[in-house]
Structure I
Amino acid sequence: MTQIALITGANKGIGYETARLLAERGMTVLLGARDPELGRAAADKLGVEFIRIDVTDEVSIRDAATYVKERYGRLDVLVNNAGIARADGDWSPSATTLATMRAVYETNVFGVVAVTNAMLPLLRMASTARIVNVSSEVGSIAQNVDPDSPISRLTSIPYPSSKTALNMITVQYAKELRDTPIKVNAANPGYCATDLNGNSGFRTATQGAEISVHLATLPDDGPTGKLWGNLWTAGDPEATGVLPW
């Protein structure tokens, strides 16, 4: 049976590459995007299906869940990929405004909960299902306080703290669903060159997407409730593994 996969924020970057790689594996991919023009163009290029979903709009989320239910009757893979990074002034904590915090959390935190809760009944209808929350190593408290970690040099509140919150969200869903066939994990794509960081990363969007794809295709005996992905500090740019929370 062909698996059905939904990826949010997938019209570009890591989300787009995730859609491409899952489609290459034979999945029916629903490429989620809030902008219909950009979303359809990306979906047409990949030969997959576009679905409009704005993770900050509850009506759009509900409509997307209704569409998936009526057309497919279930969902096998949910990749919560949509995310934004914003800052005020020099990115310092003292320059952070509440408006920026709210905007980042609406997408990176609240949006994940809203989409997951809307899609969970469909994921429960699958024989096995996977939820992948695209997080970041910058949300790891352990790495932020480790003076030997490159993450310790980062000083900012909105984006890093939103990923810390996302990590906890991942753990809580994994605990709730641990006696079900649904696995929930957080992905660390690593520092990838995308629009999110002005294309300054040293990894490609494809390399980042491979992390999400790995977690989306875990075997039945695979882990749940983990932050897994690129290990920047391992001395090998391709090294992967479990990261500390």
Structure II
Amino acid sequence: MEERYNRNRIYVHEGEQKLIKNTRILLAGAGIGSVIAECALRFGFENITIVDFDKVELSNLNRQNYTELSIGDYKAETLAMRLLSINSQANITFHNCAVVENNMEGFIKDCDIAINALDFKSNIPFLFDETCRKYNIPVLHPYNFGWAGFLTIVKPIGIQLTQLSEDPKGFELKMADYVSKYSSFWNIPRKWMDKILDEYKNEANVLPPPQLSIASWMAAGLCVNAMYNLVTDKEVKIFPKFYFTSLYDNS
């Protein structure tokens, strides 16, 4: 195994490391995606395409992989430069543009795994998944639930997120409600999460959902572990099942 990944040994076999290196990752959205991208690169995913039109804002710095020096710069480009500073030989490409209906197919058709970290401000995240389905590409959906990292995976042959709701408005909140009800049904109460949801709903959705750096890094770990499983043909949970990790699971 090459020196860069020598400390991955035993956990990851040499043949697996080569598979990981050659896997093409599409990162649609460089918010929580900025943390996922660095975790993925350090693990050995060296082919990453980043698409995002947003610029770095001060309010991003509590949970995203940027610095004060990057405020006002494009997230996709800034993230790409950071990744190349970690591994200058990696194949990192970026596009400072929005993912829209008429360009997403061009990005998607050449990838092996897609990460849908797009904001649910329109039906674009649903169309993104549908296009991935057309090309038989699995899609990872990470969420920042503050004290918890969350990941659900949509496969081409399987239940799609639109089964939860076809309306993108407030979809993150709908997913959080789904997780809360699912947990209660299986007698895994997450009272802290219910409390946060109640308080947020009382804000009348004036502000974006609250998020913490803790969940960004937890979700990143879940995503990279899941990508490793997908590449090496190991089992993964698929939607409506999910991964959820928190110190407060049973409080």
Structure III
Amino acid sequence: MQRAALFALIGIAMAATPYEQEIAEWRRAREASLKAEGGWLSVAGLFWLDPGNNRIDDIPDSPVFHLENGKVTAEGREVKPDSSDVVKVGRLSLFVIQRADKFGIRLKDPGSEYRRDFRGIDYFPADEHYRMRAKFIAEPRKIPILNILGQTEDSECPGYALFTLNGQERKLYPILEEPGAKSLFFIFRDQTAGKETYGAGRFLDSDLPQDGFVTLDFNKAYNPPCVFTPYATCPLPPKENYLPVRLPVGEKKYGNH
């Protein structure tokens, strides 16, 4: 019986199309990134700083973080926000983040309960119909992006992707996450949200436009980190990216989200 089951699995794997294999590999890499020692599942705390000296009571042997004039120092050195600068306390890693005018300390713990209890992600079946070539219309501007903290910040938007889905033209507006970004970042919501997928929406990445086109592969639509840890500060979709259609591909709801 075991041998028969093994042969059945091998047969299924051999029957998979190259595209299905590509999506399967993407999913494996995605879950490996989440489960990595410093991945989103390891984020186990977030502590906002007040001006002056801050010691984090929840962290034994916490260093003092000093916030003054938009600059954070610890252990006699500056710790730059949203960078790889890290302060180590035993197995814990502490990073500075900045959201608008707020500064905080993000705690990563490889022993986090979210990492320990992770049981994988559920997906819709891969469907190549939802991988499409979209015309990219260059129209640089800033668009306001709201985050779950209630803060709104203007983000660089280089234009929009124009594509046809179920016979209707649709638009999606990406943002550039940082100056010189090498990819486009789409935050969108479709009619599966709140039912089959995370209620606030999902994310999608694409390469930068080439010859006026981008590829949108909604099979690679993924959940925001807020789904996996309560200590993320996720951006929410702009109203322009509310799609009045179902996109039954990509990642489904995770846990109770």
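All of the numbers you see were taken from the coordinates with simple rules; none came from a lab. Please read all numbers here as calculations on a predicted model, not as lab measurements. Cβ atoms are built from the backbone, for glycine too; each structure is taken alone.
So distance in nm of label points 7 Å out along Cα→Cβ at positions 50 and 226, computed for just one structure, reads 3.7; which one of I, II, III is that? Write down the numbers at each step before the final one.
Details: I: 3.7; II: 2.1; III: 2.7.
Structure of origin is I.
Comparing distance in nm of label points 7 Å out along Cα→Cβ at positions 18 and 42 across structures I, II, III, the highest figure comes from III.
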